[in-house]
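Each reported figure results from applying straightforward, stated rules to the coordinates on display, with no laboratory input. Here the structure is a predicted model, which means the values were calculated and not measured. Cβ atoms are built from the backbone, for glycine too; each structure is taken alone.
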Structure I
Amino acid sequence: MEQSRLKIGIIGGTFDPIHIGHLIIAEDARFRLKLDKVLFVPAGYPPHKPGKPISDARHRLAMVEAAITGNPSFEIFRFEIDNQKTSYTVYTLEALLGIYKDAELFFIMGTDSLAEITTWHDPDRLVRMCRIAAAERIGFDREKVLGMLPEDYHESIVFLDAPIVEISSTEIRRRVVLGESIRYLVPKGVEDYIVRNAIYGSGE
């Protein structure tokens, strides 16, 4: 009997901080695509945010760890943080295929990011190395986004049906700075870590 290929989801981001929106689409992808695992990849030096200050990698990594604790299907892949170079997705996929040689990879993203994928580093190779699992974002419905992309990309894309949760890390940081509640916007462990370590000026 032929052994089925390992199916792995990858969700990347600065995760500054990780929030329930990330977790919801990761879980939707895991369930709908029958993934064996989902790897969270905290960015080292994200190319789409040049010169933009981001929190120390150790804090972002710790927040992801706190967020995914208790879900055996969720893991962290540290490649981009440990690499200490600009984070290009194609290099991360290459590293993963070096470890999971016959795996089928699904890169999880929002349709807002998918609309810009042709501006990414080596996008043609990227869509050959993995399938794209896209969660809809307001203003970026699937038909509109497909119309913005080359037709030969279409067969690599699968759309998720995750609830649209309009939460941003920027908004969470703003709320922390203003002393507003972020309860239920992030997992409890992440909220506790932010307060305990005075991230975003949250110390009392």
Structure II
Amino acid sequence: MVYSFKGIKPVVHESSFIHPQATVTGNVIIGKNCYIGPGAALRGDWGQIIIEDGCNVQENCTIHMFPGVTVLLKEGAHIGHGAIIHGAVVGRNCLVGMNAVIMDNVELGDECIVGALSFIKQDEKIPQRSLVAGNPGKIIREVSDEMITWKTEGTKLYQQLPGECFQHLRPTEPLTSIPEDRQVQAGIYKPFKK
């Protein structure tokens, strides 16, 4: 659902998909080819959220801020299932892993990867192409070209997903048995291994 707040309505590019079970409130601007998954909460009630082109905010993510703050997800940012972004800037083509927490006034440089379940504490400035993991988050090493290629390919799948959702996603009643001719999805993307 999309809600206005104190007269401010979200702005969403027509090519972007917001799942009906996501909540987008107030001062939120969403660019082209973005995917906002079910259970995501984008709360632009106290400040602004800008989600640039090609970003995805997956299931059960929360984006919020303290009053007067702008949260920015730069182009191609990939926010994994259950992550929390609170008052931070996420750089271009970054990956924030599942259930990671990015706190206030954090700046993630371009092409950073934050590991699943990591916690990046307030005011951290993470240089571009850093691999960050742990609680508190520490820079482990530089992100390789191979990792960026892998991340970018995964994000491309999410950039295609809005169009696929508009075309194919429909409420339905479940089947009571498995049909013999049931389709199987292709394994077109794998976890990164090095």
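Which of I, II yields -4500 for helix-only ellipticity at 222 nm (-39500 (n - 2.57) for each DSSP H run of 4 or more, over all residues; to 500), as computed?
II
Consider the structures I, II: one of them gives 25 for relative contact order in percent (Cα under 8 Å, 6 or more apart) as calculated from the coordinates. Say which.
I
Have a look at I, II and say which one yields 3.5 for distance in nm of label points 7 Å out along Cα→Cβ at positions 87 and 143, as calculated.
I
Computing distance in nm of label points 7 Å out along Cα→Cβ at positions 119 and 135 for each of I, II, which one ends up highest?
The maximum falls on structure I.
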